[in-house]
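As structure tokens, here come the structures.
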Structure 1
Amino acid sequence: MSQFKVEVLSFEQIQELPGSWEKNDFVNLLGAMDYTNPDEIKDSELKEMCMMSLTDFEPEEAAKIVLDYTIAGRLTDGQIQNLSHEILTEKLWEEYPELPLHPDLFRSTQLLHDAYNGKFPRTEAIRLTIEIQGDLTVLNDSPEAPILRILAAGMSERSLIHRLFSDQIQGDRFEEAKDILWQLNLVSRSENSVTYDIVSSAYWLSDIKFADKFDAEAHADLVVDEDAE
């Protein structure tokens with residue numbers, strides 16, 4: 001178990017994930033809606049044109065088009081069809097049982113919410129910057145698990161992350177960590193200090209907004225040798 005000193009340098013609530021919708025995405029979506037020559041649209045007009053085209057469809061139909069684009073191949077057509085109805089009222093990026101799909105369910109809902117002026121749920125995520133001081137070797141390989149353990153140390157024991165994942169926080173494996181931390185980007189690193197930019201759902205990490213500076217204990221996941229008998 002390693003000891004760390006942690007400071008939350010910034011915290012903000014966001015409705016759109018950084019880099020979640022790029023020019024290529026809008027072009028592809030317009031193509032899926034049979035829009036003629038979408039690659040000829042000015043970059044500055046692509047998002048607006050895409051949202052306008054989506055509203056030519058019924059909300060469930062538009063949702064199916066977007067979900068077919070964002071999560072195709074990971075669910076069956078029938079499952080996506082069901083989600084195209086549920087996404088109208090449910091916060092799927094929080095409630096759907098398959099955590100790896102949450103970021104794409106979030107960005108799907110966000111685009112549909114913007115296109116339909118709030119008919120779909122309002123998306124809520126958080127973005128924070130943290131500085132961690134201590135034995136950084138713990139973060140060398142698969143840093144998501146130890147970083148999430150560090151963040152958990154700055155949140156109340158009543159927070160959702162503690163209530164649902166207390167065994168993983170204390171135990172040898174926290175495989176869900178990589179799907180809870182949607183974006184983890186290294187900002188800077190020195191011999192004993194590292195700064196990360198992190199994006200996640202407000203559902204998981206909103207309580208970190210109450211933290212400023214705190215001490216944490218954390219450990220890396222136990223490495224399993226799959227070749228060992």
Structure 2
Amino acid sequence: MPLTFDDLLTRARSLAEGAPRVLLGIAGSPGAGKSTLAEHLVRALNGAGTPWAAHVPMDGFHLADAELDRLGRRDRKGAPDTFDAAGYAALLGRLREERDEVVYAPGFERVLEQPLAGAVPVPPTARLVVTEGNYLLLDTGGWPRVRSRLDEVWYCELDERERLRRLVARHEEFGKGHEEAVTWVTRSDQPNAELVAATRHRADLIVPVTALPPHAPPA
């Protein structure tokens with residue numbers, strides 16, 4: 001029987017049972033639906049009561065464009081070495097250990113394509129933190145430290161043609177012309193996607209597109 005969104009809700013709830021705080025990671029290639037799934041999970045789990053689930057995106061750890069220019073990596077923005085993986089791992093460690101006060105995580109402004117410090121508050125009531133990003137399962141550089149701080153990692157999988165179509169559309173939505181969007185996806189996003197796809201076997205659960213919330217375009 002195909003995995004459903006309700007199945008994912010049940011699994012997420014069971015992860016948090018009996019634990020002071022649990023960290024759930026959602027990995028996948030660019031455009032596969034990670035952000036959409038994380039947002040809908042957290043919204044459904046919280047309902048109208050006291051928030052006990054929080055969403056912390058990995059994208060807040062993008063290096064700023066000024067630093068990418070200094071390092072000569074601006075044209076590869078989105079590659080593993082254009083993120084502060086060590087800083088991300090350190091934040092995950094804080095989220096696991098510091099449960100008596102609000103912990104602030106950085107966010108990411110898609111129009112500016114820049115990280116925003118202190119944009120995501122994680123309250124003490126959050127017993128489940130859902131974090132999503134491309135490289136949670138990568139085993140090189142500083143990324144293994146990220147995986148070691150996560151209790152479970154799910155991998156979002158989407159038909160490749162549809163993933164590329166939606167990824168181009170997302171770039172267009174945030175200001176790129178069609179040709180520019182296609183070029184960026186081909187030159188930058190696709191090599192990263194292939195790197196991420198090679199980590200699929202390390203996931204605890206494969207999430208097919210059929211398990212995404214109804215009418216929710218992957219992000």
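Just a few scattered comments:
- Looking across 1, 2, the calculation of mean count of other Cβ atoms within 10 Å over residues 14-21 that yields 12.6 traces back to 2.
- Winner on FRET efficiency 1/(1 + (r/R0)^6) of positions 30 and 158 (r between Cβ atoms, R0 = 35 Å, to 0.05) once structures 1, 2 are ranked, highest first: 2
- Comparison of 1, 2 by distance in nm of label points 7 Å out along Cα→Cβ at positions 38 and 206 - largest value held by: 1
- The maximum of FRET efficiency 1/(1 + (r/R0)^6) of positions 86 and 190 (r between Cβ atoms, R0 = 25 Å, to 0.05) over structures 1, 2, that is, the highest value, falls on 2.
- Highest-scoring label, criterion being Rg/Rh (Cα atoms, Kirkwood Rh), among 1, 2: 1
- For relative contact order in percent (Cα under 8 Å, 6 or more apart), the highest value in the series 1, 2 is held by structure 2.
Only the coordinates and a few stated rules stand behind these numbers; no lab work does. As the structure is a computational prediction, the values presented were derived from the model and not from experiment. Cβ atoms are built from the backbone, for glycine too; each structure is taken alone.
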